[in-house]
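Pasting the structures here.
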Structure P
Amino acid sequence: MTVAGNQYQLLDFGAGRKLERFGPWLLDRPCPSAAGVDQSSLPLWREATARFTGTRVGDGRWLRGSKPWRPNSEVMVAVPGASATVLTFHLAPLPSGQVGLFPEQRANWQWIAEQANRVRASRAGAGRAGRDGARQDGTEGPLKVLNLFAYTGGSTMAAALTGAEVTHVDAARSVVARARENAAASGGQAMRIRWIVEDATKFCQREVRRGNQYDAVILDPPSYGHGPKGQRWSIQRDLLPLLTLCGQLTKSRCAYVLVTCHTPGMGPAELSATLAEGIFGHCGRPADTGLLQQEAADGRRLTGGVYARWPG
């Protein structure tokens, strides 16, 4: 799909790799979910600006091709949907093989905007009944959104551009600094964002003790990771306790929850059940689930993880 202002495109995938255009870059990177299928446009791969060696992200290094290579570039990524929102990202060839952007999240950025519109319409209806601007708990004001493992800020910006107050939490100081640059380049002067460098679980524990509350939570946790003080993270062990904390932080006022996962072996059903148990304390409020997918130039779809979203 071509969208005005969009400078990202998945061109091809296969043989365990994907070929993507990021503005001036044409990058060849490993992609385990592209294993077992053929590449459809072999000559195009030879035009890559750079190639990350190895069979997986984090296990290799960048090799420059014959094309011009600008280590830091701004790339605009359009959010699908009627809002025609375009976000700007500062990209860099990171040692991990990442570049500072997960474009498979674009559909979720659209969903975040749709949830804001839904809540706004609901409040407008409440206003006609004499309770203008009321949240579910009777308070007023913009949505308060907590974004954990927030990386370089795609979901943060998508929420903030709807008028929400967003708390952006990531354990890596350099990543939070890049997210702030992205927000500024995307017109962040009007965005209400609080930037936090902290371990996600430790931050939520403190917020619970302080009695703070949020209307929505967004999480994109890694399979494994470390906090700024060496705290170890394992999604299989730590996701449910973290979601339980998020349930306390959104008690009686939860407007929406979005959890995405890139962990092999964790499918939509397990992620949905974990979300329901953690946020609501039972499995009686199932989430909408699906695959994080991108469409390549030839129409094929590449899966990059799963999502669980409430309400469905």
Structure Q
Amino acid sequence: MRAAALLAALAPAAMLAGCAASAPPRPLGAETAPAATTPAEAEQDAVGQERLRRFQYLYGSGEAAALSIATFQALVGHARAQVASRPAEGVVLTAESTLDAPSFVGCGDKPLAAVFDVDETLILNLGYEYREAATGRGFDAVSWRRWEETGGARVAAVPGAVAALNALRRMGVTVVFNSNRSAANAAQTAEALRRAGLGEAVHGETLFLSGDDAMGGRKDGRRAAIAERYCVITMAGDQLGDFTDLFNQEGMTAKGRRSEVSSGWATKLWGAGWFLLPNPVYGAALQGGLDDLFPTDKRWDDPAEEKANALDPR
């Protein structure tokens, strides 16, 4: 999910500006840049390699590919069981739900559907992220709009996604896309999905986008519209907001979000209706300070280092 309010900046601007003052920008990768020949070029190469680390897991690793494939296979297995059993209710929360009192939209005789986020859930935005990694220019809404308009040939399907969507359609489950891409670029988004091998999408029927309602990047309104038409038996995304906006309430801390998804009713849905794909590159997950990440009772200091510091406190 790529929304204008999200996405962390890349390398610090001051560091990049200092390098640029000493040497002209150079793209990443040995295949596109000669070996550094000056201290300034070596420093710039080091900055570039550090910047690249942010993208290596999701876009380059076998580990991320394996995790995505496993997630999609589990999703298909869950959907197959739901098709056989015909559930009384789906996995979309009702508008009245709270984190303390959740309820789910009923199915009745509505046709079955699976709802997917698009960016970094079904397609990898390789072209756009290359621009970020190679130049150090971070996300901005203007360049993202141009990417939506012109980048459809420079995406790739997430590993496992094509097979999963094909399997769902063979079962008679309608595939619905719910993305924070702009409704103004609906045709281009549908084309990007088609070119990635993910099938056809019709805006307002099987493709729902930011701008379809007044909620902007929040998806609960679109999910409600989808659940009016379909019995949603499974959803997949790369952000908690792809399942419910309740996880992104104002004032909720990183620690609070983690607690909500790892205790109580939500634990019953992960891998059993709600399927999360890996995305360590951008989004609301990338937050939290030392106190959020490392409980005080779990911190460790090397005893040898402590002893050395005590003997030489300089």
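Overview of values
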{"quantity": "Structure (P, Q) behind the derived value 132 of volume of the Cα convex hull per residue in Å³", "calculated": "P"}
{"quantity": "Structure responsible for 24, with relative contact order in percent (Cα under 8 Å, 6 or more apart) calculated and labels P, Q on offer", "calculated": "Q"}
{"quantity": "Read-out helix-only ellipticity at 222 nm (-39500 (n - 2.57) for each DSSP H run of 4 or more, over all residues; to 500), computed value -8500, structure in P, Q", "calculated": "P"}
{"quantity": "Source structure (of P, Q) for mean count of other Cβ atoms within 10 Å over residues 105-112, computed value 22.2", "calculated": "P"}
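Computed from the coordinates by the stated procedures, all read-outs in this text should not be read as laboratory data. Note that this is a predicted model, so its numbers are computed, not measured. Cβ atoms are built from the backbone, for glycine too; each structure is taken alone.
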